[in-house]
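In structure tokens below, several structures.
Just so you know, all these numbers are worked out from the coordinates, no wet-lab data involved. A quick note: this is a predicted structure, and the numbers were derived from the prediction, not measured. Cβ atoms are built from the backbone, for glycine too; each structure is taken alone.
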Structure P
Amino acid sequence: MLHISTFEDIKAGRVTDVYFQRAMQVMEAKDIDKYVKAEFVAKDLPGEWEWAVLAGIEECARVFEGLDVTIRCMDEGTLFKPYQPVMEIQGMYSSFAVLETAVLGLLCQASGIASRAARFKKLAGERIVASFGARRMHPTIAPMIERAAFLGGCDGVSTIVSAELVGDAPLGTMPHALMLVMGSTVEAARAFHEVMPPEVRRVSLIDTFNDEKFEAINVAEALGDNLYAVRLDTPSSRRGNFYRILEEVRWELDIRGFNHVKLFVSGGIKEEDVEKLNPLVDAYGIGTSISNAPVVDFSMDIVEVDGKPLAKRGKMSGSKSVWRCPQCFQDMMTLYDGKPAHPGCDGDYQELLKLFMEKGVLAQELPDVHDIRSFVLQQVNNVDL
């Protein structure tokens, strides 16, 4: 038995904190219900992040579809900052109250993963960043994790079902288990080359048995031009100075004419490692750092009741608009539809909160995840880490 909830459980409001259910019971008993506007905002971001990537919107659309609610929302993949509403929902409170817990979960985790992926991709630049973290999380959410990682900027995902979801071939190399079963790194690499179709890149692990330098030389001599890359998944306990190991491998390959062989690293890679390793590394396999990224701590708060601004302490009441100049990337928040003055450059402010759903019907076609990824990478060029 898998300990998971179904979509039907979520849609029915069974995946909710019990106090929402009890609030509904009280309101029904007292015959009270009001038309409200509620916004989703993150007041703080993890660590010292100055921005995050909005993700999880496609799943939220499925949850809200068919309900008597109208939603304004930032496009999935939009970079947002603290205190900016990313979504506003309006309708009778009873129509969506018990969905708050589930919708927050969809937004918080996916946005955290997408944001971490975007940060890695910005640090890595043109180098490949592959999502390798599905094995660290519950398998039922692997597609969500890897879609969010791809959306945020990863160049590919490792699990088969996730690759089908994003519409690409899965990225992967070969496991240590193949080397151990074959009894030799070179024999495993040869067998892999003989069996795999041409479109699968030949990337050989070189840290299963012996020193990485000598295994890299052995595999390169065995596969020649067919070898695309060698992968170092060396555990931190055996690394010593990882940069020097990579430097040595690169030197020994180059001096023998294997300049075409790329260096692929994985195994506990953190953000702070990337800048140090970039001069030598061609591709990164990032696991837990992305799949277990800190969540973006969104909250949903009512800001208007029966057409009147009203919010709890610590929140700004009233419906809002969030504006951004696509040229200088300057942001401004105003009351709803209160467009700000010119940003001071040649550009013009554009509203980020757009009509997304009206009376439970999508107001726009959901974009392809590849288009979202391109949108994310375009924005990331305008910001610093």
Structure Q
Amino acid sequence: MLEKDAAIPVLLFGAFDRHNFGDLLFPHIAAALLPSRRLFFAGLAASDLTASGGHRVGALAELATAWSERPVDIFHVGGEILTCTAWQAAVMLLPPEEVQGVIARFERQPEAAREWAHGSLHSAALAPYAVARALFPRAARITYNAVGGVALDACDSALRQEVMGNLAMADAVSVRDRHTHAHLKVAGIRAALMPDPAVLVAELFGARIRDRGAGGEVGQMAAAFPQGYVAVQFSADFGDDATLAEIATQLDQVVAETGFGVAFFRAGAAPWHDDLDCYCRVAARMRTAAMKIFTSLDIWDICALIAGSRAYCGSSLHGRIVAMAYALPRLNLLHPAQLGRPTKQAAYAATWEMAGMPHTSGVNAIAHGMRTALAQDAERLRETARELAARYRAAFAAECVRAGR
């Protein structure tokens, strides 16, 4: 069994090589559930995210070379990794000041862009966050834990074929939503269905998160809004003027109806994630003064901000899942371009959300969605949180058994 074979090291692998809230939480959760194992942390690039509550991360290509003759367990810690292309991964790992130059350089050169991405990552993989068994020829076990791939059917066929081939060679595969599960079933891949690992955040790290909420910037936010606040976040692609104006109007209405303040925060600082300037611009459009911008990027501060809120509203799936773990009302925002298309937020909510809780909303219906979310029964919210945590623990235990066969 995965948790029993202490002699073999475990390589925890995922997209926690860059700043993204959910991805940075995953290795903490996996480590807490594998206390007797010798763990190594790997992404596509070597990085140090400890300043934000993350880990020191080794580069997968270097570790593959070092461990080519050693047995190791490969454990994909979670996330929407099955559809992340080499280009997307390479750009998100860039320093922010280099992003626009690289995008402009390869805007009309798709082949050159792919070559650049593969060179940057030292990998020829089309979906580099899905590890091929050939990369670790002596791997004892390969596990995919609660991963996602909602848009697999829209991906290039070569990428899809690569992903399915890697999953077919794994010892245990689990996914976090029914949409991804259906894609894999069509391809003949057996996969378990389990909630996202972050459903355990409150249970595993409650004391740590309470301590962070008692002081610092989180404590200042609580003091600024003694009546409570809504934790609000959205990614940089919401940053056009018309969308920001609508968000401002809707949040003004939420404040007027509830008396709560608005606490803007970033759930990711990597390229293509969240932009502090967008919050400044939406704040300038709001009529109410009952809003503040939360600047900390520490994942435990972000957890504490959400845990201390009256509700969560944003585009981050893990903003929602942490709110679920803390039995809080929640609503995911979709960019206008996403409306009517499958998204990981909608797929996850459709799989695990309690009846009555709204799933996703366009920006023009934020006030209505928050009104519905805040009207939900508190005990049912707590029951959902407990049930999802129990489901994940049971599925994780079963996954360890499958991987040990």
**Item:** Origin of the derived value 21.4 (mean count of other Cβ atoms within 10 Å over residues 247-254; candidates P, Q)
**Value:** Q
**Complete:** Value 23 of relative contact order in percent (Cα under 8 Å, 6 or more apart) was derived from the coordinates of, among P, Q, structure P
**Message:** One of P, Q was used to compute P(r) over Cα pairs in 20 Å bins from 0, in percent, and the result was 26, 48, 23, 4, 0. Which label is that?
**Reply:** P
**Message:** For distance in nm of label points 7 Å out along Cα→Cβ at positions 103 and 351, which structure out of P, Q has the highest calculated value?
**Reply:** Q
**Message:** Quick check for you: by mean count of other Cβ atoms within 10 Å over residues 15-22, which of P, Q is greatest?
**Reply:** Q
**Item:** Highest-scoring label, criterion being mean count of other Cβ atoms within 10 Å over residues 55-62, among P, Q
**Value:** P
**Prompt:** Quick one: helix-only ellipticity at 222 nm (-39500 (n - 2.57) for each DSSP H run of 4 or more, over all residues; to 500) came out at -13500 when computed from one of P, Q, so which one is it?
**Reply:** Q
